[in-house]
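Have a look at these structures, which come just after this line.
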Structure P
Amino acid sequence: MRTVAVIGGGVSGLISTKCCLDGDLLPTCYEMTKDIGGLWNYDENAVDGKASVMKSTEVNTSKEFMAFSDFPPPADYPNYMHNSKLLSYFRMYASKFDLLKYFRFRRRVTRIEPTDDYEQTGCWLIYSVDVNETDEEKIRGKLHSWQYKTPHGFEDKTVLIVGIGSSAGDMAVELGRAAKQVYLSTRRGTWVYNRVGPNGWPTDMYRTNLMLATIQKYFPWLMNRLIERELSKKFNHELYSLKPDHLPLQQHPFINDDLPNRILCGSVIIKPNIKEFSSDGHSVLFEDSTKVDHVDCVLMATGFNIAFPYLNESILSVKDNKIQLYKFVWPSHLAHPTLAVMGLIQPWGAINPMTELQARWAVRAFKRELKLPSRLKMDEDIHQRFEKMSKRYVSSPRHTIQVDYIEYCNELANEVGCLPNILSYLLNDFSLGWLLLCGPCTPYRYRLEGPNKWKDARHAILTQDKRVECPLRDGKRQNQSMKYPINPTFVLSFIFLVVVSLSIFIFFWK
């Protein structure tokens, strides 16, 4: 049995450990803290090297998309889980598959290097040290978003938040109810998406489907127009000083249901990019020549840098926040496929299913059940991805690891050998086939066939709507069902796709 080292006990570490066991490999997971969950395990202390969410953080993707593909979340769990609920779900997963016995807690990996016989074996040496409680010190001084935990201490303060990612939006909304005044500074603005979709249905449960993904891939101009029209129904982005120059699909999605309310109430004021701070650091001049005379605190929500401090740059190097990885998993220059990076992606959608498919692919490669392409082909793929991102997205350090949920999941599933044959299901199991074609692309579809398929995957897909409804119904209405929303964007897109397909068919038939 081959041994595998898993670095980090967050959700990617849990998934990787489980996938190793599914592949009859022996994993050892090194986790620097005393518990699982990583980012989603709330810690009231801001500890250097350990990021965690703020106390009030709720997930931006619904539970059916955050699900492990062979372990659906409890039906009564809310659709958008609080971080404590999500951590509880992780614990259930770890308990169900008995994962914790493979974890080594309070072990910090300091160095990873190839063995002397790496060229023959592909093996690695892992160096780690014990982490003591005294190593965890509170960070003080200038605050970054990962250091913000609660609004306590910000009451009656004037706060400036720099950046407009999801963390910035969450902080602005929460502090808007506690602080004296919040200013939110953004260079480019953003398009604001909501968790709540038509009829109160989770947005990703009606928007993330194969038909819309096909339209987006081949007709992005149409999808941009439809999305912009839909988002503009909520509020006028230009009036709220948020409308960017770029199109909706040219940025990572910003999801926040409450920011427009805070702006409308005046507790959050949108400001452009900062021009300069005064010499005493208390007043701020913005690029539109407006000025705030006194700011008590500045919160930097300006993103993170990719780094692998325990790896030599000859193994993994990062330049301008870009990393050379084939399909965001494999270093192309290594002689053996024995080092894989999990979860280093910025998805339009839930990251858990993508990481799971990455791990399943990695395990098959570790076991030599499949072979990666030549270095030349991998480098070509890496270059093409960077080119594609540079053409589509606004130039930004955060737009270097972007992937689209369905396209990337299907790409990985094809590598793993678990991509479902939708046409076959339409012919032999129409109810399931129709959901695979037009329904939400939840992760259970990647357990219908292929390695480590799950016998209950079909049932999980057919009952996913009921799990969405369950926490929304009270005891007096348990026998009533919510009406699944008819998405006008989907209908228009479907009609458009049918018309285009028929036109192409008729053209070639003639």
Structure Q
Amino acid sequence: MAGGSLVPAGVAKERAEEYQGRVTPYVIIACLVAAIGGSIFGYDLGISGGVASMDDFLHRFFYTVYKNEKHAHENNYCKYNNEGLAAFTSSLYLAGLVASLLASPVTRKCGRKRSIIYGGISFLIGAALNAGAINLAMLLLGRIMLGVGIGFGNQAVPLYLSEMAPAHLRGGLNMMFQLATTLGIFSANMINYGTNKIHPWGWRLSLGLAAAPACLMTVGGLLLPETPNSLIERGLEEEGRKVLEKIRGTPNVSAEFEDMVEASKLANSIKHPFRDILKKRNRPQLVMAIFMPMFQILTGINSILFYAPVLFRSMGFKGNAPLYSSALTGAVLASSTLVSMATVDRWGRRFLLIGGGIQMITCQTIVAIILGLKFGNNKELSKGFSVLVVVVMCLFVVAFGWSWGPLGWTVPSEIFPLETRSAGQSITVAVNLLFTFIIAQSFLGLLCAFKFGIFLFFAGWITVMTIFVYIFLPETKGVPIEEMILLWQKHWFWKKIVSENPEVEKNDE
């Protein structure tokens, strides 16, 4: 087995100090192009909630919701509670969940680049179906194709960024994915603001313009180089070394190349990565692949982002105010991601996750108190309290934007050894989309049942995840991706679980 018998997987020793190279324009451009894949996810998050609050769209596809919206004395928290409307939003995420698992063998055997291209094409088809939607069945089919695109894109892009980036800047470059996501959200919010004034087909334009990021993702994917890790894993060592030299700007890449070669030898000996990921030596990474994306969704951020117009309208905001408010939160999210990109490789992952968690708990609690005291059936928030709610929600979004938003993707994408990396990322995406589906499908019902307590519900989860990070997540800042496996042996808790001798573990199974 490559790497000897004294390490859990892949590499024989720590060579990080021997790594050479610099940040080249080539790697920056490659990461920028690849990160466009995040924009399709963001665009859908932003566009769905806005379209779901447009009267023309509701009148055509969800007439019951349209009528309830017009009832002046309807329960403010329950007027949008409709399973069909929830299915419009959440069907995409269920399709994405399945697609992300199918994307794992494609990403491993055919490369990260191929999955990015497939994702872009599928999302483009979904955009076309949604724009020409003449009935609910066609609309849902389009949503499913969008979901397939997101499943492939979210599976491949974070891996691509983590493998291309040098270790000391991996966090910041990986967060380009989240930055593209937030810019997609903001763009969608601004488009919704404009198309809401176009009657009766503005909603078609909103849905159809999803073709723009899909085209960028597809064309960008065709132009991208493959990652050296993927090339070496597929036996193209000479080509992989050439790409590595080009992205590092030096021919002196022997140490990093040797790590990749040793990791690839073990990767190629693993025929069933989903089975291998269940082994004891991979337990810490598996736990993170499940809990990090789950916790990211249980912050409640997706509910605020794709139901923002519905949420603000439920609170009594009139006219275009819901779209104004959601556009503001989208802009705040995009700008706060820049803060995380600038600090993550200096302050570390743990600091941002814990600090962001504390800020989000505070904001959710404040919103719950305001709504509990000042808002209810047949009541609307005063102008002053409405402004305060928007301000506090923006502070919540800021906290998410520099913590769990980008790091919920960054941490899982950088911790797996090569042999289980594609499978691990598929699990991350699948869990993310599963909980996105659950929250999307249940949020309107939870809002109706819990009322202002929905914000305390999410605050409770954020408390749990903040404690989880403090106890179980080691700092991954600056650790080379192929040597990440060695980190778990040094952690006070995981070193009790991770076997230091894979041969012994193999014989014991």
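Where a number appears in this text, it was derived from the coordinates with a stated rule and is not lab data. As the structure is a computational prediction, the values presented were derived from the model and not from experiment. Cβ atoms are built from the backbone, for glycine too; each structure is taken alone.
Each of P, Q could give FRET efficiency 1/(1 + (r/R0)^6) of positions 118 and 174 (r between Cβ atoms, R0 = 35 Å, to 0.05), but the derived value 0.95 comes from Q. For relative contact order in percent (Cα under 8 Å, 6 or more apart), which structure out of P, Q has the highest calculated value? Once relative contact order in percent (Cα under 8 Å, 6 or more apart) is worked out for each structure, Q has the highest. Name the one structure among P, Q that helix-only ellipticity at 222 nm (-39500 (n - 2.57) for each DSSP H run of 4 or more, over all residues; to 500) of -10000 was derived from. Structure of origin is P. Looking just at distance in nm of label points 7 Å out along Cα→Cβ at positions 374 and 390, which of the labels P, Q belongs to the structure with the highest value? Going through P, Q one by one, distance in nm of label points 7 Å out along Cα→Cβ at positions 374 and 390 peaks for structure P. Quick check: 4, 20, 30, 24, 13, 6, 1, 0 is what I get for P(r) over Cα pairs in 10 Å bins from 0, in percent, calculated from one of P, Q. Which structure matches? So the calculation was done on Q. Sorting P, Q by mean count of other Cβ atoms within 10 Å over residues 222-229 from high to low puts Q first, with the largest value.
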